[in-house]
Structure P
Amino acid sequence: MRYNILIADDDPEDLELIEEAILNVEPEAELHKFTNSITAIEYLDGISDANLPQLIILDYNMPELNGAWFLAAIKKDRYLPIPKVVLSTSDAPLHIKECLKNGATEYIIKPDNMRALWELGKRLLNFCGKN
């Protein structure tokens, strides 16, 4: 199975950790990484349906458009089947509720240790088979 995943997180270190977690489980995964939510949306809008990612992973706390606004901006028919996972350090109930209301498949608190990070990689890849 070919894995094609979009990741949007404004923190380069978090991007690297998410990448490492996924590639540790599936070294052949194709990752499209963005540190800006607007650029990530422009990328999605500019690719064909055949090249859409199987999973979108995004941070809640991003400048310009936070995770909830990102989800609202991609509430289009072509993106509905794609699982969308919000990874955040925020466990604020309002943030979680906003994201789920706007189309997040799941809201996950970022892990704080390496063991949990490796488990996260497996968990994220499991979403790829659901669309």
Structure Q
Amino acid sequence: MSGFPPIIVSTLDMERIDALLEQYPDPGPAEIEALRGELDRADVREPEQMPDNVVTMHSSVRFRIVDGGREFERTLVYPREIDGGDNKLSILTPVGSALLGLAVGAHIDWPSPGGKPTQVEIIEILYQPERAGDYAR
């Protein structure tokens, strides 16, 4: 993995994700450790200070897997919020971890579930709770 663009995470998201990660041993599975590494390098800001072009929890985002050119629209959620619909993506998946904190236009190299490196690019933030003034999520 070669590309690690800057990421921004809100204090609210950081607190909730930290609480989620406490459920896993340290060290945990590779996906958990990758997410912990991302959080360690994050620029942490108050929710009101989040740029409106950054992926936060509960953001709906359009992104591309560069290798295959496929585009997806997903909402980044906590594992307990997965309900079987195709439009939600858990923060504990490799792509979910890769999306958190990235700005529109950014891309990151990230391992796919099979371990093969892939590149994820943010195309558009369709909805961001902070941009909408929704801090109660």
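Every number here is computed from the coordinates shown, using simple stated rules; none is lab data. Since the structure is predicted, the reported quantities are computational estimates derived from the model, not experimental observations. Cβ atoms are built from the backbone, for glycine too; each structure is taken alone.
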Computing mean count of other Cβ atoms within 10 Å over residues 22-29 for each of P, Q, the value 15.1 comes from structure P
Upon calculation of mean count of other Cβ atoms within 10 Å over residues 62-69 from the atomic coordinates, which of the structures P, Q produces 14.0?
-> Q
Source structure (of P, Q) for helix-only ellipticity at 222 nm (-39500 (n - 2.57) for each DSSP H run of 4 or more, over all residues; to 500), computed value -6000 = Q
Ranking P, Q by volume of the Cα convex hull per residue in Å³, the structure that comes out highest = Q
Here distance in nm of label points 7 Å out along Cα→Cβ at positions 14 and 118 was calculated and came to 2.9; which of the structures P, Q was it taken from?
-> Q
Hey, distance in nm of label points 7 Å out along Cα→Cβ at positions 30 and 54 derived from one of P, Q reads 1.1; which structure?
-> P
